[in-house]
Structure I
Amino acid sequence: MLTCDTYHLPTTLRDALELWSEAPEGSRLVSGATDILPWAREGRAGDVHIPSFVDVTRVAEFEGHSLANGRITLGANVVYQDFLTDGVLKHLLPCMPYCAIWFADDQIREQATLAGNLANASPVADGTPAVAALNGAVEIARLEDGEIKTRRFTVSDFILGPGRTVLQPGEIITSVSLDALAGYGGSFQKVGQRRSLVISIACCAALVKADSTGRVFDDVRLALGGVGPRPIRLNAVESQLRGERISRRTIDRAAQLAADEVASRSRQEYRRSVVIGFVKAGIEEALENQPDVDVKFEEMENA
């Protein structure tokens, strides 16, 4: 059973920061709360008493999204279902709908926020590799001498390790900003026998943009999750592919290079084989999803 002494519903960032900075030790900040309830369920954490909950679902500053200078900023209360239903987000963040469809189920997607997923800092979180591939950055806020101060970190710097982030007592995530990548094809690969409710062994986010001829890799973004303590951006693989002719052989070489990035301490050989398959499938699927360009594989023309 989960119980608490006080449950706060602030409506402004300042109110939320004041309540959170003054909350007793052991209090919890929640939005969707999709991890809190399973954690507190009998048999996992037993009976749990929380001194104070600060629920930020009604904080006005955390709503919606905005676009400026090639970046889209998502309020901290943007939920995973938005990546499937919001036309702007689907258009500008091409890998996120594929990530979202793998994320839990319909009911949880309506509650679970991207910001909360990042704050949990699970090595197998679905959102972290997708955000890393989109050059994601996290903004956090705190009260200092009565003034609201903010800090900003790339997602790789924000997450320090399993369950650990740069968040200090009294700080709250306010937004997540991402590259707006209209015109890219996106993909998300994840180990599992079902399309939802599967905790990743490993996952891969891919974004690909072919040139106007459909024959050359113009840009490639690849990131892995579940193969190390933090999301891994495959910078060497991306560099190898940019400017190369699109071919199965080129993709195979890139996938082999990606396997060298596996840093997990357990089941390394299995994860290496999974990474090779994921990177190949991710690149190929992202090419298939490339809008407005007819992608042409070199071998197919020469066959």
Structure II
Amino acid sequence: MFTKPVAILLMYCFICARTLSQDYFYNNRYYDQDFLFEINASVGGINCFTDLGGRPGEGKGFIKDLNIPYTKLSGGIGAGFIYRYALGVTLEFNAGTITAADNILRGDESTGGKNRYKRNLHFRSNIYEILLLGEVYPLVVLGIAGDKPSRISPYLTLGTGVFFFNPQTNLNGKIVDLHPLHTEGQGFTEYPDRPNYSLRAVNFPLGAGIKYELSPLCNLRLEVLHRITTTDYLDDVSTRYFDPALFQKYLSPENTSIAMQLHDRQGEIDPAHITQPGSIRGRGTKNDSYFTIQVKVGIILGRELR
């Protein structure tokens, strides 16, 4: 009874949707919609800014302290949408490995670099993160792009996310988890200002990229994304050395033995060195961070053939 009216209504809605759509700017065989959905895959490099390593001389800030040789592979997948080429939202999962080591400063005779080299600490950590990102295309938002957006579109991105990490180091050829060793007395009653840190933390990504329309169904991006984090323990280093005699009070005999070797490794370089509790191990004034530079390939959903 209602089949014919319903069919007419659906046909009317379909025709109206097509009428309100416009031709895709670079191929009039496709209709463009206000909302375009995209799934993407990415690959690139990941690096970090922590207390370890750094450039020769006194410690510097941000990019000036970057050790490019420690860049490792990262990758991810994501899905999201963009509205009228101007605003977008993306949900992403990324994974990679960050690492840093003081031995990169070997041969640096300046005071700051020499002290960090003698500290002789190193770490690696796998990173797994989930990000919710917003995108803004300023040329479109500000009307600079005109009625026909360019195939090449710069954009800004920022958001928030949660990530998981687990600092590890190498001891006699074996990979050891550092978190269970409490190498700076984290969680010990004698150091109430050093709570045990979590292996899950929040980050605040911000960055920029360039998107290129390869075809009506595919695009290519180059994106730089920096993560400000809420932890200073990506590398298991944050503050000062403490009394190692406390290890046996809180740790098992096996972990005590390992922690005694790993909390202070200066003796591996200078066997005569004696570390005083309270001397500087990490700077502790700024949280650690990490960043990626990635190429992304996106598959576009929402453009329909005529």
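Readers should treat all values here as calculations from the given coordinates under stated rules, not as data from a laboratory. Remember, it's a predicted structure, so these values are computed and weren't measured experimentally. Cβ atoms are built from the backbone, for glycine too; each structure is taken alone.
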Matching -4000 (helix-only ellipticity at 222 nm (-39500 (n - 2.57) for each DSSP H run of 4 or more, over all residues; to 500), computed) against labels I, II points to structure II
To which of I, II does the computed value 2.4 (distance in nm of label points 7 Å out along Cα→Cβ at positions 34 and 258) belong?
I
Given a value of 3.5 for distance in nm of label points 7 Å out along Cα→Cβ at positions 138 and 250, calculated from one of I, II, which structure does it belong to?
I
Of the structures I, II, the one that 0.55 was derived from, the read-out being FRET efficiency 1/(1 + (r/R0)^6) of positions 98 and 162 (r between Cβ atoms, R0 = 25 Å, to 0.05)
I
When distance in nm of label points 7 Å out along Cα→Cβ at positions 66 and 186 is computed for each of I, II, which one produces 2.7?
II
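Which structure, out of I, II, was Rg and Dmax of the Cα atoms in Å, for residues 146-273 alone calculated from, if the result is 22.4, 72?
The value was obtained from structure II.
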Looking at relative contact order in percent (Cα under 8 Å, 6 or more apart), point out which structure of I, II has the largest value.
II
Entry that produces 25.9, 96 once Rg and Dmax of the Cα atoms in Å is calculated, selected from I, II:
II
